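Visitor: Structures incoming, each one as structure tokens.
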Structure P
Amino acid sequence: MPSQKSTSFVDYVINTISKENNKGFSAKLKKAENETTEYQSWEILARWVDLEYEKNRRAYALIGASLARAKPKKDGESSLGGALFTLFNQGGSSNDIESSPAALRLRRLLACRDALELIDVLRQVMRLLESKDIGFSRAQLLDDILWFDTEQSRERSRTRWANDFYRKQEVV
């Protein structure tokens, strides 16, 4: 269950983009993901995070940019592992889930050692999920990133992603 602050941030971005159809707001958030243009989003991000803390700033920037690109009506319910499993199913691949591209992406995420590495790897994974119109909980993912540098939380996130990816194949 995502924290109140993460949920509030995601809801704020979704509501601002959808209700106001504010193209300037969306454009600023899309630039948040690129290190050379990220400063253009700081007026939005500063309301939610202390900009001096790189990990937190980049985590909020990543999630904000993802929401600005995807323009979802509401936050997804699926975890990152569940979203990757959906990607696997959409691929029409053989039943060999372990050697699928989705499983390779998951294993790369599971190998991340800290939050900044995770953010770099997530950027590509999130763009792929967005291009396939696969929803996932960005509020939960934001919490996962923010707590990824704590060993216990990192293991909890990794375990949840792996469970949601591999366990779903039993249901299908």
Structure Q
Amino acid sequence: MDNHAPQIARVGKPAPHFNLETVVAGGAFANAKSSDYKGKWLVLFFYPLDFTFVCPTEITGFSKRFEEFKALNAEVLGGSTDSVHSHKAWLKELGDLAFPLFSDMNRTTSADYGVLLEEKGIALRGTFIIDPDGILRYALYHDLGVGRSVIETLRVLKALQTGELCPVEWSAGGQTLGKA
């Protein structure tokens, strides 16, 4: 890694900054910086590798529900430690996605968000929700072999947006417990 001063992702604190190469629909290369998402919610997720078994189910799952995230003033950004060229090749199999895939080849962002498995050079499955002010509000880490739930990510986003205390199994329209 370069002279990057490590950041540590902590819920309730400013989310680590990032500046990442991405691949967008149509296979074009672009860039995504944390500052691009100011004023919007951001669902940032990491997955281990392109061309694997579980990852495409998650990625296409987020893409299929993308309009629901947009309706909640949220953007989605997913990626791995693979290159943008690997992502672009993989998109030929997956099809266009509704959100960009980022490349974290230098593993800086994966390390900052605490998902990097250094011995393997890949990221764990990690899901993060960052509020419009850049504060990390949700962090979920789990093992490589189990896919995450897009429905649960949407549920948590909606709960966070209420600004209230939400009990177990809360869902949109359900009773809250008052101000957080």
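Visitor: The value 0.9 for distance in nm of label points 7 Å out along Cα→Cβ at positions 87 and 103 was derived from one model only; which of P, Q is it? Walk me through the numbers before you get to the answer.
Guide: On the way: P: 1.5; Q: 0.9.
Checking each candidate, the match is Q.
Visitor: Matching task: 0.95 is the computed value of FRET efficiency 1/(1 + (r/R0)^6) of positions 39 and 79 (r between Cβ atoms, R0 = 35 Å, to 0.05). Pick the structure from P, Q.
Guide: Details: P: 0.65; Q: 0.95.
Corresponding structure: Q.
Visitor: Given a computed value of -7000 for helix-only ellipticity at 222 nm (-39500 (n - 2.57) for each DSSP H run of 4 or more, over all residues; to 500), which structure among P, Q does it belong to? Walk me through the numbers before you get to the answer.
Guide: On the way: P: -20000; Q: -7000.
It must be structure Q, since only it matches.
Visitor: Can you spot which of P, Q the value 2.8 was calculated from, given it is distance in nm of label points 7 Å out along Cα→Cβ at positions 15 and 143? Don't skip to the answer; put the middle values down first.
Guide: Values: P: 1.9; Q: 2.8.
Comparing all candidates, it corresponds to Q.
Visitor: Given a computed value of 1.6 for distance in nm of label points 7 Å out along Cα→Cβ at positions 71 and 135, which structure among P, Q does it belong to? Please report the intermediate quantities before stating the final value.
Guide: Numbers: P: 1.6; Q: 2.7.
Clearly, the read-out refers to P.
Visitor: I have 1.1 for distance in nm of label points 7 Å out along Cα→Cβ at positions 127 and 159, calculated from one of the structures P, Q. Which structure is it?
Guide: Working: P: 3.3; Q: 1.1.
It was calculated from structure Q.
Where a number appears in this text, it was derived from the coordinates with a stated rule and is not lab data. These numbers come from a predicted model, not from an experiment. Cβ atoms are built from the backbone, for glycine too; each structure is taken alone.
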